[in-house]
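Next up: the structures, one after another.
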Structure 1
Amino acid sequence: MFEIIKTISEQDIKDEFVAIGAYVSDSRIPQFSNGTPYHSLIIIKYQDELFQFHYTGDPTLGILLDNSIDSNCFHKITDTIDIKLIPAFIMMCKRILKNANPKYGYFYSGEFYDIDGTHFSDKAIGERMTCSGFCLNVLKGFLEDDYIVYTDWDSSTHQLENYLQDFCNIRGLNINEIEISHRRISPLELLSSGYYSNIPITKEQVDSKIGSVEDYLKNY
């Protein structure tokens, strides 16, 4: 499982790359057991500089593109993005940073950001996503195709009781209009997807890697 790299303290096999990243819990994060991926992000290395690009879920912080990568970050290079295209990918990230306005929620239905940083969705939920969903929006927009077969994940993949009904009640939404978008693709699942280069990646493929990725991180 050496292909998963501790971002700050280990050297990867490539000098420049785009990677699927995850913040992994330690003793500072008591609500998760040690070694649990709890936050998704994109890691970029270009011209000897490391960047993180992610949606924090915090309405004050929003999206960040910076070098302040925490020591508990791990990543797996994705071969879906060619090294020669990294400058274009960084430019797209900068445009998303300028134009995007995501709000937090456990939803993803194939939405994406285009190269100008504009969000496109034909679903009622609009620009609402988790940290993992944000990464999927970015990857789909750049790759111009679904990164994962997102319909393999359904509402049962988010287990918080009454989440969807409570979400609709608070915001005055029709549950029938947004239920199709309700799903959770976890940071562990997204990190595990990094082992595949042919898109879209299925849940079956992701599930086949989850056990070994989880064991590696917990025993790191």
Structure 2
Amino acid sequence: MLSETRVGPSFAQDGAVNVIRSGRTGEAVVSDAHSRFREAAIRGTLFSAGMTLTSISNATFSTGTLGSTATPIIGVWNPFGSGKNVEVLQARVQLVVTAATATGAGAFMWCTAVNQSAISTGITPLSRFSLAASGAVAKGYANTALTGLSGNLTVQEASGIQGGPIGNFSMVGTAAGFITPTTSASIDLIDGAWIVPPGGVLALLCTTNAPVAVSAASSILWEESVA
């Protein structure tokens, strides 16, 4: 059975049944009708959480601490029995060196846990539709310990987060400045490749056990859908 198309633009009214548009050489023509996350935001299923600039010069922000005192730089917990999946879309981190002598945060790793029902902490997420801290089933984590976590997080894989200074060695500033990568914002375009099921935790930690004179601001964006 052939699939029929109509060559050139059409100007239909709401509710009309239309055929797929094609170009003069038979190719299907597609275009963006609206912005990328518009539908999720309009439907009230798009949420975010994060923290303002905060020192991460503590072992709890690193993969050296994976138990209930672990403090994600950014992360999310989907409570057990929520009935929703958390589809992670993006994560952002800005790193700032706060002193002339600093030790970088090293690589950034995504860590996970499953079957978590006893966590008692978390940030109430922001609705990207109402701009109110309400409507989400999940809890955000940023400078917030995973109190009540059963067992340990598991270090899974590297994130797309980088920026400077990323070294895990001591760096001393001079009049000429740091001889290190430029400090910058960084974004991990996850695009739903992490699905956090009910009871699941996804957390971003650094790998230097205790960075020195490094602060971070962070954000995580996700959509909630029926599990």
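Set 1, 2, criterion relative contact order in percent (Cα under 8 Å, 6 or more apart): the highest-scoring structure is 2. Name the one structure among 1, 2 that distance in nm of label points 7 Å out along Cα→Cβ at positions 24 and 144 of 5.7 was derived from. So the calculation was done on 2.
Hey, Cα extents along the principal axes in Å derived from one of 1, 2 reads 66, 48, 34; which structure? Please list the in-between numbers first.
Details: 1: 49, 38, 34; 2: 66, 48, 34.
This figure was derived from 2.
Tell me which of 1, 2 gives 3.5 when you compute distance in nm of label points 7 Å out along Cα→Cβ at positions 40 and 64. Traced to structure 2. Could you figure out which one of 1, 2 the value -8500 for helix-only ellipticity at 222 nm (-39500 (n - 2.57) for each DSSP H run of 4 or more, over all residues; to 500) was computed from? Structure of origin is 1.
Out of 1, 2, choose the structure whose coordinates give distance in nm of label points 7 Å out along Cα→Cβ at positions 160 and 192 equal to 1.5 when calculated. Going through each structure in turn, the value belongs to 2.
Computed from the coordinates by the stated procedures, all read-outs in this text should not be read as laboratory data. Computed from a predicted structure; not experimentally measured. Cβ atoms are built from the backbone, for glycine too; each structure is taken alone.
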